[in-house]
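Peer 1: Following this line, the structures themselves.
Please treat every number below as a calculation from the coordinates, not as lab data. Treat the numbers as computed from the prediction; the structure is a model and nothing was measured.
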Structure P
Amino acid sequence: MNEDDLEILTCASECDPQIGAHVGVEIRHKPTQITVRETKLPTQFANKTEAMKKLELKLIALVQRCF
């Protein structure tokens, strides 16, 4: 996946008193306009990693439908 094809946004998410505020991540794949969002994990890095996995799965599914 080309980094130039991605738009990555971060945003404050719900607050958990035990672990503090979560930092949500939204990733948009510009060529396909597929957007994924992850907000459940406690760190921005973890949310970005999970969002990238979800995006990759969606792109694989899209390619498989085309062939």
Structure Q
Amino acid sequence: MKTYFKITQYAYLLIALFLTYETYRVWGNNKSQTILYGALALMGYFMFFFKRWYRKKLERENPNR
């Protein structure tokens, strides 16, 4: 289960990095798409740090699992 949490944590980071690149790529062309990609990238970064915090919390509470 720990491996699953680590994989999903880094999957969110990869998605956020890709969306950051897409935000930069469409910056001057399409304002609505830029806002959408930027918001999704911020959500991806938030999810990365939230999943990381939650995984560490579970490891502290259940060291045997």
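Peer 1: P, Q: which one has relative contact order in percent (Cα under 8 Å, 6 or more apart), as calculated, at 41? Kindly include the intermediate steps, with their values, before the conclusion.
Peer 2: On the way: P: 25; Q: 41.
For relative contact order in percent (Cα under 8 Å, 6 or more apart), the value 41 is produced by structure Q.
Peer 1: Right, next: State the single structure among P, Q that was used to calculate volume of the Cα convex hull per residue in Å³, giving 52. Walk me through the intermediate numbers first.
Peer 2: On the way: P: 75; Q: 52.
Source structure: Q.
Peer 1: As an exercise: helix-only ellipticity at 222 nm (-39500 (n - 2.57) for each DSSP H run of 4 or more, over all residues; to 500), calculated from one structure in P, Q, equals -12000. Which structure is it?
Peer 2: Numbers: P: -12000; Q: -30500.
Derived from the structure labelled P.
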